[in-house]
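Next up: the structures, one after another.
Derivation of every value follows stated rules applied to the coordinates shown; laboratory data play no part. In this text, all values refer to a predicted model and were calculated from it rather than measured experimentally. Cβ atoms are built from the backbone, for glycine too; each structure is taken alone.
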Structure 1
């Protein structure tokens, strides 16, 4: 059996089709562009360490992170094949070295205040979109799918339990979780609730000639709303992810533990959250420098006392 036959008759129907739509699409693209053309015609038993090494070398034209994702997909296919007893062993998969990620730029407190002021002028829906990403750290797919029944204004919480991908509602990336609303987000939602009552979703697209009031948002239209705010302030156009990244970075800078940041981010794995802790490095290094300065000052003070003490006596 070739890898192509195994993928289409076993792996795709028994594994890929059970995944979320976005993940299914990624598998199909990876197969069509890289895995199928390079390995599809090979018998499963012929895919050994040498073949995987050559396949790995052929992926070098891609970014290392993309290559490693493709390699992980092939590794999963072959582990599935071993589970099905189609092969006895799985080749060794070595990841390509990835360059160290530089800290991403985040919005300053002044920029955040300016965006909120502009968003208020654009309407309650614009302010809610901004704060859902900035204060609650929602992903764009989660903002599009958020419903009023997920929000308890009396309790001051929001339940993140769904997202949308190309119009299909699904569970969110990471974990389902309930978050407390900040005062600003709670007030924005209360004001927005008084203005809209035309559907289950929290935010809808503004009406136009071709789109009614109840037309749902999609990632592109959310970008447009935020882009107008950023353009008015002369900021680089960026979507909700930069706002989410800013929210989590702010928490880390304020000294929040990795577990607190993970809870807000709803990351399934702690390793994902640890990316945001690099922002604490400057503050922690300053604290370390202060401790060393204090130790050095104490040592200098001790030396002064020693020179002042009479011979044979210890300074008190």
Structure 2
């Protein structure tokens, strides 16, 4: 029996790297010009993504990911096996087009077989959907011909992943699950893959700009600097009841979801009572997620129910 503690405050952020593609030659492949990007594997050098000036979120360039061009481009990172990392970028999907990308636990340039997916994200007909833990889900609405903010969070310390679009939370999931079938996988972050494809199959065209990786701790909640809101779930694992300890001065919304994203309970706390009880007596043993929303920000913690 134990407690999971998380402090929500003004988050610390350390930029690991960023790329806006403005220093590269338009019309040439990004992997051909940069040591930081690779085609899917060493035998598929023709899948490079071209640097384009057709669209740009900042500066003059972006990269074009297209089915017609055979784009399948990877930006490796780490690999990281601990810590919390935000992968963020701008993305534009032209009207009538579709898009797809994935984030991977593991990937090797030298082989076509040694890789493991963490999550798959799809864009089509104004709807963003995903596959996480081997299960399809979604979605969030998006506008074609408009730059949007995409963020994937890999929290390996708590083994939780998050998907956001334009600042809106989409889903939380067990980060280490092998997305091929939902089985146990690697609690690791190694790469993001931009692939010229779409949910309909042989289609796909989109643009990526302002790609960056940030190491983060905590979360910004929009309260005055120096104040904090504490979020503690105990006991964990829980049997008949779990308690959520909050800062008594901070109103919050507490939501309990099952592993497949189903809403189990929604509780409003006005901040007057620092402890909120959640009955788990009638829940099936397994993994759940406790979401605490403070202001405009949301953080999720894993809860294990064990009878």
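Quick rundown of the values:
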read-out: Structure (1, 2) behind the derived value 22 of relative contact order in percent (Cα under 8 Å, 6 or more apart); value: 2
read-out: Origin of the derived value 133 (volume of the Cα convex hull per residue in Å³; candidates 1, 2); value: 2
read-out: Origin of the value -15500, where helix-only ellipticity at 222 nm (-39500 (n - 2.57) for each DSSP H run of 4 or more, over all residues; to 500) was derived from one of 1, 2; value: 1
read-out: Top of 1, 2 by mean count of other Cβ atoms within 10 Å over residues 115-122, largest first; value: 2
